[in-house]
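Pasting the structures here.
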Structure 1
Amino acid sequence: QLYRYYSHIRAALSYPWLIAKEFPKAQIMIGGGAFTAFADQLIQKLPEGTIGILGEGEDAILKVVEGQSLEQERYIVREGKTVRKGQQGAPALLDALTVDLPYLTSIFPQYKEYLGESIGVQSKRGCPYDCAFCLYPYIEGKRVRYRPPSMVVQDISQHYHQWGARRFWFTDAQFITGKEAYPQCTEILERILAEKLEIEWSGYIRTSLITPELAKLMVRSGVGDLEVAITSGSQEVLNDLHMGFKLEKLYDGCRYLAEAGFKGKVILNYSLNSPKETEESLLQSVESYKKVAAILGEERVFPLMFFLGIQPNTDLEERLLEEGYLSAGYNPLMLTPTSIRKLLYNPAPLNSFIAKACLRAWERKDGSRDPRKWTGSLSQAPKESGPYADKSLIRGIEGNSGRDALLSLEEILRSRQSLRAAKDSGDKSAVTRGV
């Protein structure tokens, strides 16, 4: 895996050098989310004079083509040993951005390779939240900018009619960014219904912001499976990570979906062993899964366990640098066994309990030795049936290994509680006899 990782990086970085060799007078530009996240490291590995665009690039690209200054844009460029950066003056306006699908089809014959895939559509840009581990605010900014609902649905409609697309993914940081987004979200879904677009759609959605009315509209317009970043079942842990939602509101949103007739799956993403995590907060995460499963039905709820990845330009990285967990000047692209253990945040002592729970769950699944009842409809689903790009994700859903890992973790932690209680009781008895 490490060899493949570095091979891919070397291959990707070789293309700008090839262009510089073959077309020495060409101005090279590079950008995107991954480049934005690791720009300080990557700019050193690119040909001198390469313009790196941080975040959105619509206005910056036009300025380069037209020979205008980039001083009002977010960019990075290396000239010898000097690296210059620009600050964006005003974010790009989204009211005129749309996809010209007939033109795109005419210049990109490989589009046929994507027929049947889920199509990404952006309805807004920016994220107002301060989640400690997330890069969206750094990449897109905290100010939320909305595309007109008519243009959003126009993008959906032309893919629907020209490519035969039926599945869509809203690529927004959050489809419902807050109460201010209700009018736009509502109009988008109403237009989907009005145009009789029989689609399945999804995106990153905070169920804590779902209202009864919005839940009904979501179901009627074709909402499919949802990924919910619950992160933790402990409100204290969520607050420490600046997640910006209340667990009770998240449960309410799930209830509204159930009452509206939601039939899709809900994938609960947990980031275990986050800062401030304790044995008790881990047990609270198990309880939160049980609550959502009780609301939506066990057969619809699939918990998946992750660990926080430490990324540059996040509050989590800054905090861990201040605490000495990370060393100043560390290279986030350098993956050695030691650095992997650092950058995938899962410190002792809780890491050992989580590892035991995962191993126990996997052993029970092997050969159907799990004694606990599981009737998940996906447990017998063929592997090619899942519309998920990440193979490890669909494997976790098909076997529902996250559920078993959480319940195994509960067994381990409850057993530790019992042992501690017995020890405390024995110590008290010994003291009493001594008196």
Structure 2
Amino acid sequence: MRLFNDMPVICRFDIWSGITVLLLVFSGCENEIVPDPFKPRNDHEAYLHSLTKANLLTTALAQDWIDASRGSLEFPVQIEVPHQEAFYFDPKEPKANGYLLSAQKGQKIEITLANQNPDSAKLFIDLFRVDSSEETVLHHVATAQPEYHLIAFEPRLDGEYLLRVQPELLRGGRFTLIVRVIAALSFPVQGGSNRDIGSFFGDPRDGGRRKHHGIDIFARRHTPILAPTNGYIRFAGERGLGGQVVWMRDRSRDLTLYFAHLQKISVTKCMQVEKGDTIGTVGNTGNARTTPPHLHFGIYQDGPIDPYHFVAYTDDEPKSIQADPDLVGQKVRMRRTGKITYLQSQAKDKKHTLDKFQLLEVEAAMAGHYRVRMPAGDLGLVADKDIEQILQPITEAQLISQVQLLDRPFEDSSIIEEITESAEIRILAKDQDHWYVDTQNGSQGWMISRAP
């Protein structure tokens, strides 16, 4: 078949012109920049990306999931470590928990989450460092592997860290969170404890002319000195004011450890040592001849740093959960007037006393306390002895006029239904000028308290 020879000249010009244009277009593609494929930094980002690819990101459910994630980072609950709690995620409601905790360089933070459910709900567990210069900036530190639900990290800087826990959409259940803090290194003197530390980092020396670049751990002469971690010996012998000293290198943490005033040295230069190996014994050599036997222990990383938190024992076991975990996720009320300790800064100016019959929703059970959410959204701690279930009504009443049953105790609430005059209601709890009631047909909601 002849395509061109039988065609008019004008047609051939048009075709060749088109081919020329196509060549120009394709040759121009050589300068185009093709974006790199998206590479998520953690499972939470990967899941969010999967929602985008599935065209689900614009759905109300996905937007609620994103809002819950954002809210957990913007309004976290402040906790003191060690900490343990039991909490519940309702699969029907996208939620996320945020926890703000303080950690210091030299400590090791261990975060574990136990799944109490028969099915394996996927959880996203992420840890962020709060920027010390700008609190709204978060630096991602670690992500728990989905199969282990465990994060163990050693802070490189003193500061605040933010933990976010969030399940995937339409998944939830009961979980137990445990946060522990331990020293990153083991104690360097056999049988020693915090009370044996008699001098601290920064203490004045020589009448204030210099500062103490370590801690002094006092013990009987010849008490074994133990390697606080794995490493190798850079120097072992007599040197300067320290007398008999050992310099040890911890490559994994980029630290140099210094042991001074030893009575006896048990290692040699370049020797590999493991945690717990004997380095030497406690003495008072060097400029410590006039003092009781002790180990001067120092840590260096671009200069001297405080070694206290690297070796100091901490109470790493959290108190056991005493409050009833079965109430988590349920609505309860105050059995009497009691105190609430608010956990978020935006609620610090609110009244710290709750009235009798105040409705609350239990979010977590802890040692003698519940973390509860008020109808307005504020979070706080309430003693477990001040809480009771709403199974039994406060009283029963018959309406003298038609009223509206509301979904929330606020002016902008939506109407659930109209309750007719003379209908019977069971009053279960209250919030300010609203009652939380149960109707004859089984509906629960709010009504203005002056209505019955």
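All of the numbers you see were taken from the coordinates with simple rules; none came from a lab. What you are looking at is a predicted structure, and each value in this text was computed from that prediction instead of being measured. Cβ atoms are built from the backbone, for glycine too; each structure is taken alone.
Any idea which of 1, 2 comes out highest on Cα Rg over 2.2 N^0.38 Å?
Max of Cα Rg over 2.2 N^0.38 Å: 2.
When distance in nm of label points 7 Å out along Cα→Cβ at positions 58 and 82 is calculated for each of structures 1, 2, structure 2 gives the greatest result.
Of the structures labelled 1, 2, one was used to calculate Cα extents along the principal axes in Å, for residues 234-313 alone, giving 40, 27, 21. Name it.
On the way: 1: 40, 27, 21; 2: 36, 26, 25.
Structure 1 accounts for this read-out.
Have a look at 1, 2 and say which one yields -13500 for helix-only ellipticity at 222 nm (-39500 (n - 2.57) for each DSSP H run of 4 or more, over all residues; to 500), as calculated.
1
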